[in-house]
Structure 1
Amino acid sequence: MSPDVLRARSVTRRFGDFIAVDDVSMAVGPGEVVGLLGANGAGKTTLIRMLLGLLGVSQGSVELLGGLPDRARRAHLGYVPQNLGLYRDLTVQENLSFSAGSYGVRVPALPDRLGDVGDTLVGDLALGAQRQTAFVVALAHDPTVLVLDEPTSGVDALSRAGLWDTIRAQADSGVGVLVTTHYMEEAQQCDRLLLMAGGRLVAEGSEDDIIGDTRAVAVQTEDWAHAFAVLNDAGIPVILAGRAIRVPDPDKRLLSDVLSSAGIDARLESVRATIEERMLVLARGADG
């Protein structure tokens with residue numbers, strides 16, 4: 001039996017002629033936090049749904065806790081989907097009681113951070129409190145594996161940090177965690193990363209492993225708004241962070257020619273790519 005809590009072996013999922021997940025193999029071990037990264041439509045949620053037995057595979061196989069993701073094994077799973085999986089017309093306490101009752105465990109006490117909203121309808125809560133509630137509900141039965149699909153989306157930085165403290169605490173206790181996120185700074189919180197693009201697994205390893213020797217060019221110019229528009233119109237992939245313009249894996253001569261033709265005075269500096277820029281490069285390759 002595999003020691004991994006989650007595993008996919010050459011998994012493919014088709015919807016008619018469309019291939020949502022294409023020959024993906026991956027695994028999550030006990031006590032490991034694995035980040036599943038990729039743009040919208042990369043296939044992350046489809047892969048998760050297959051791993052949990054919520055969606056059938058077209059080809060290949062999946063394992064949850066060493067076997068098929070049946071009802072008995074899913075009893076050891078904690079899952080926070082993108083829509084949080086909460087009943088909005090029930091209170092926080094009622095959601096927790098219902099989940100605990102479904103698993104046949106004692107209803108745990110609400111943590112202090114939710115103590116004041118226990119009798120509040122989930123639908124009336126701010127998004128941050130809803131996500132905290134979803135975590136509490138998912139952990140009520142002490143799961144062995146935790147799957148989190150964009151659990152911190154739309155949450156302020158302080159709340160995100162608190163949720164990641166919970167994730168790390170679970171991993172430290174031996175729980176295997178698979179988590180998707182759009183926040184690239186959260187990739188650094190993971191032990192290992194899986195990067196999907198176009199339904200395929202295009203890279204895996206640590207952040208440094210995935211970036212490798214990929215370079216980017218930082219475009220330094222006073223006319224940054226014009227420069228961004230010109231590069232974007234020329235079909236050059238460009239990233240704007242504040243007023244900083246960066247172009248991942250560029251053709252430096254083409255970049256210089258496009259800017260010069262537009263009369264833009266700019267200095268081009270070669271820098272190491274970020275994980276987000278490496279993702280963009282790999283996604284372009286997958287699309288090609």
Structure 2
Amino acid sequence: MDLVLTVVAPPNAGAFSLALREVFAGVGAKGISSRKLDAGESAATDVFVEGPDLAALRAALEAPMAGQALDWCVQPLAGRRKRLLVADMDSTIINVECLDEIADFAGLKAEISAITERAMRGELAFEGALRERVAMLKGLPVTALQAAYDERVRLNPGARTMVRTMAANGARCVLVSGGFSFFTSRVAQAALFHAHRANTLLEADGALTGFVGEPILGREAKLAALEQEAKAGAIPLSETLALGDGANDLAMIEAAGLGVAYRAKPIVAAQADARIEHTDLTTLLYFQGYSEDAFVTD
């Protein structure tokens with residue numbers, strides 16, 4: 001099988017040097033070649049290898065990559081450029097957990113953030129944890145949602161470039177969140193996603209009722225969104241990319257052709273095909289073989 005290893009370093013990190021020949025030899029790789037993807041000092045590089053088993057090469061790379069301030073991905077060369085992106089929103093495309101920020105306006109951020117953290121780690125069922133947190137916000141003025149968005153929500157570095165570049169090259173980009181449509185509608189517009197799916201906070205007389213619309217969009221609904229979007233576009237799952245950070249993203253990350261964990265909880269990082277810990281979201285473009293001069297930026 002022809003595989004490609006993509007290695008990406010943070011900006012201004014300088015050239016990186018990895019002793020990979022022994023790793024490649026140990027898994028029977030041959031025909032090794034490389035190319036730079038960026039215009040800087042070797043910040044992003046593809047290394048092409050022939051012959052090794054994908055799982056064996058991934059396992060062999062874990063030790064030499066551990067402790068390096070690098071992000072990396074190894075995958076089949078064929079089909080690496082994806083036609084569908086399904087991305088989580090909170091702490092993935094944006095910098096915060098929106099529900100925690102809303103809670104701050106009610107003086108409940110510490111209590112609600114603790115529940116959020118446990119749910120993201122997979123220690124609590126997502127649906128029950130969401131209902132519990134929303135119930136705590138009963139009576140909060142709806143104006144707090146706009147204030148939270150205006151004052152707290154920012155796109156994570158590289159998010160808009162990632163979406164714009166994939167879209168310009170024919171990919172469909174969908175934001176799928178266990179959060180709320182109030183925020184996904186605004187974030188999707190800011191980052192230029194084609195569509196968004198999320199839960200609905202119920203309100204009456206200008207205040208939150210403490211209830212969320214049913215059925216709740218959680219782990220299985222995110223997987224269903226990936227499958228439905230792929231089917232609608234006649235896109236094989238092998239040509240899809242799923243991105244997330246919490247336990248409710250696991251099912252879609254495992255099902256996608258390339259599942260990537262972004263600054264993720266351990267349970268997610270352990271199961272993803274690749275992880276982004278040190279660089280920004282444009283790394284997903286490098287993973288797909290885009291060179292820096294192909295990025296679509298503002």
Structure 3
Amino acid sequence: MNNKIIALFAVIVIAVAGVSIVAFMSNGDDNDNDAYAVSLNGVEATESNVRDNSYLIKRNLIVCTNGEATGNVAEFLNYVTSADGQKIVGKEFISIDKMTDYKDPDKDGKTMIAISGSTTIMDTMTRIAEGYMAKYPYMKVSITGGGSGQGASNTINGVSDIGMCSRDLKASEAEKGLIPTIIGKDGVAVIVNGTGVKDLTIEQVAKIYDGTYTNWSQVGGVDKSIGVVCREDGSGTRECFEESIKASTPGWKMKSDVNSLSSTGAVIKMIGNTDGSIGYISIGQLANL
């Protein structure tokens with residue numbers, strides 16, 4: 001074999017080996033560049049702490065209909081809030097205390113149900129719909145995202161039979177005829193990457209998001225710029241986060257140059273890939289970090 005080819009082959013082998021070693025090291029136990037949830041005012045973002053109200057950023061998860069649900073739409077909602085549906089909800093969120101019974105849907109009634117809205121609860125609702133359709137093959141339930149505001153709007157306008165909202169209804173939405181059904185509870189966790197911080201106060205979070213703090217060293221972390229991420233307007237997760245901040249920090253306003261993302265999955269990906277970043281997601285999604 002030509003000596004030049006042999007030498008080139010050796011260089012490639014060494015380079016590949018070097019990359020493999022680096023990859024192995026970066027996936028080790030002491031990698032500090034992965035996203036993780038911080039405690040808030042010393043309280044961890046857990047289901048039990050949401051249940052006992054010790055965790056500050058929490059919310060109801062609801063679905064809504066335009067007026068009282070009837071027929072097969074009502075029976076589907078009864079399934080969601082039944083022991084069968086709540087078993088699925090409880091795998092990711094906090095199930096409700098008082099559950100309902102449900103009946104078989106009418107084959108001669110409405111057999112196609114359209115649902116849209118919150119990306120936070122979309123996966124859970126999809127699994128509920130799959131279970132329902134497996135039990136009742138003549139029923140077809142479609143699930144799309146778009147955010148809580150979109151789900152409410154679609155339901156008001158008749159585009160969807162059911163809207164998903166990871167927040168309570170706004171007064172303006174209720175005034176237009178929407179009726180909520182609570183299907184679970186959740187908290188909103190603050191997540192960071194490579195900051196050297198394990199706990200933040202809600203006041204520190206407020207100052208990060210209004211631009212007062214721009215470096216992690218200002219809150220006891222490493223000397224690193226803070227990259228701020230939020231959800232898009234209309235997101236129930238964003239509204240829950242902002243209302244909780246405003247409740248503790250009157251007059252608070254988010255700074256304008258925040259990276260706004262359109263889904264929980266996008267926030268998880270951004271924080272996981274961006275050293276020094278901060279964002280927030282549903283507690284139910286922490287297992288996906």
Identity of the structure behind 39, 29, 22 (criterion: Cα extents along the principal axes in Å, for residues 34-105 alone, calculated), options 1, 2, 3: 1
Value 14.6 of mean count of other Cβ atoms within 10 Å over residues 82-89 was derived from the coordinates of, among 1, 2, 3, structure 1
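For which of the structures 1, 2, 3 does the calculation of Cα Rg over 2.2 N^0.38 Å return 1.04?
Source structure for this number: 2.
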Ranked by distance in nm of label points 7 Å out along Cα→Cβ at positions 58 and 266, which of 1, 2, 3 sits at the highest value? 1
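Any read-out appearing in this document is the output of simple, stated calculations on the displayed coordinates, not a laboratory observation. Computed from a prediction, not measured in an experiment: that's the story for all the values here. Cβ atoms are built from the backbone, for glycine too; each structure is taken alone.
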